[in-house]
Structure I
Amino acid sequence: MNRNQFSLVAIAACASLAFLVWATREAPDDHRRARQLVLYYTLSRVNDPIIVIGDSIVEASTLPRSTCGHSIVNAGLNGASTASDLGSWLAPTLDGKRPPLIVVSLGVNDALAPAPLSKANFEDRYGALLALLSKLTPQLAVLEIPPVEAQGRMTVKMQDEVMQTINAYNSILPDLARRNGATFLALPAVRKPHTIDGVHLNSDGYLAWDKAVMQAAAMICG
C-alpha cells in the first residue's frame with residue numbers, strides 16, 4: 001500500500017469513527033445545563049404551553065410558535081436518549097407550572113448506540129420516562145421514531161442494522177403509550193431523501209414530523 005492509499009484508508013477510518021461518535025454521544029453537561037436554563041427562561045414567560053421534548057430532531061425543529069392559544073415550546077436536547085433522564089431535566093424548568101400537553105419524540109439515539117438497547121430495556125426506560133412525565137401533565141403524546149436512511153455517512157449496511165432496532169422499538173411504542181395513558185402518533189409517509197445525513201431530518205422529513213406534532217397538539221385544541 002503506497003502513502004496515498006494509506007492516507008485514504010486513514011481518512012475513511014477517521015470518518016467512520018467520527019460518525020459513530022456523532023451519532024451516539026450523549027448531550028454534554030454544559031449544553032444540557034444551557035438548554036435547561038433557556039427552557040426555564042422561556043417557560044417563565046408563557047402559560048399553558050405545549051412542550052415537545054426529545055433529542056436533536058426536536059431541538060433542530062422550527063415548529064409554529066403557538067396553536068389555538070397555546071405556546072409551543074421546544075424542549076429538545078441534542079444527543080438525548082431514554083437514558084438521559086429527560087423528565088427530571090424538564091421538571092425544574094416548569095417551576096410548578098402544569099403544561100396541558102407534552103409530546104415526546106425520542107429513540108433514534110438508543111438505536112444508534114454501538115450496543116443498542118434490547119426491546120425490553122428500551123421499553124423499561126421509555127416507560128419510566130412516560131411515568132415521570134405523566135406527573136407533570138394531564139396529557140402525553142408519543143411520536144413514532146423517524147427512519148434513518150443511507151445518506152451522508154450512513155451506509156446501506158448501517159441503515160439496515162439501525163432500522164432493525166428502530167422497527168423493534170416502534171413496534172412496542174403504541175402499547176407502551178397506551179399503558180402509560182399517552183396517545184401514540186405514527187409519522188406520515190415521507191419522501192426520500194428525508195434526511196440531511198442519514199439521521200437528521202431535511203425539509204421533507206420535517207414536513208411529516210411537524211404534521212405528527214401538530215396532530216398531537218390538536219388533542220387539546222377542541
Structure II
Amino acid sequence: MSMPFYVAPEQLVRDKAEFARKGIARGRSILAVEFDTGLLLMAENPSRTLRKIAEVYDRIAFAGVGRYNEFDTLRKAGVRQADLMGYLYSREDVNAMALATAFAQTLGSIFSHELKPYEVEILIAELGVGDEENKLYRISYDGTLSDERHFAAIGGKAEGLVTALEELWREGMSLEEALEAGREAFRRAEEREPEGWELVVLDAVNGRRSFRRLDDAAMSGDQPGD
C-alpha cells in the first residue's frame with residue numbers, strides 16, 4: 001500500500017497564500033478616498049457590465065478585486081445578510097463593521113479548510129451619519145480584517161496607491177479634488193493611464209440612499225450620475 005503524500009502544514013499555508021496573492025495581483029486595483037461630504041470609490045474597469053463596486057445597503061458599498069465569480073458570491077451574501085438584519089431589527093442596526101466581520105470569518109474559514117482559497121480582496125465602505133466618522137474595512141483572502149482611515153486601496157497596485165494618497169490626500173477636499181487625487185494616484189502606481197473607470201460615491205447630499213454612480217464625464221469636470 002502506497003503512503004499518502006505529506007505536505008507540512010506550514011508549507012501548505014504558504015502555498016495557499018502565494019496562490020491567492022498571485023490571483024489578486026492580476027486584478028485591477030480599487031481605491032477609496034474620503035472627501036468633504038462622503039467617500040469616493042474608484043476602480044480601473046474597462047467593462048460596462050461587470051461591476052466591481054456595488055451598493056450593499058443604505059450608506060454601505062462593497063468593492064472587490066480578484067476572481068469576479070468569487071467576490072460577487074460574497075457580495076450577494078452580504079446583501080442578503082444586510083437585508084435580513086434590517087428586516088429583523090432596524091435599518092440603523094446594519095453597519096459595515098458587522099458585514100466586514102462576517103466576510104472576514106467566511107474568507108478565513110475557506111482559507112483554513114478548503115483546498116483552494118478565494119483569490120479575492122474586498123473593501124467595505126460606510127458613510128458616517130452626522131458627526132460619525134466614515135468607515136473603511138479591507139478584508140484579505142485569508143480573512144485578515146484591517147480598519148483604514150481616510151483612504152484605502154486593494155488589488156495588485158494597492159501599496160503604490162496608498163503611498164501616492166499619503167502625499168495627495170488632504171482633509172476637507174472636494175469631490176473634484178478627490179477625483180483628481182485618485183486619478184493621479186493611479187497614474188503614479190500604474191505608470192500609465194487606466195483603460196476605463198468605474199466611479200462611485202457615497203455622498204451625504206444624496207440622502208438615505210447615498211450610493212451614486214458617476215460616468216466618465218466626471219473625470220473632465222462634469223459629474224452626472226448614470
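Here, each number is a calculation from the coordinates, and none is a lab measurement. Since the structure is predicted, the reported quantities are computational estimates derived from the model, not experimental observations. Cβ atoms are built from the backbone, for glycine too; each structure is taken alone.
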Problem set entry | distance in nm of label points 7 Å out along Cα→Cβ at positions 90 and 146 from the coordinates reads 1.8; which among I, II | I
Problem set entry | Identity of the structure behind -15500 (criterion: helix-only ellipticity at 222 nm (-39500 (n - 2.57) for each DSSP H run of 4 or more, over all residues; to 500), calculated), options I, II | I
Exercise. Any idea which of I, II comes out highest on relative contact order in percent (Cα under 8 Å, 6 or more apart)?
Worked result: II
For this session: Name the one structure among I, II that mean projected area of the Cα convex hull in nm² of 13.1 was derived from.
Result: I
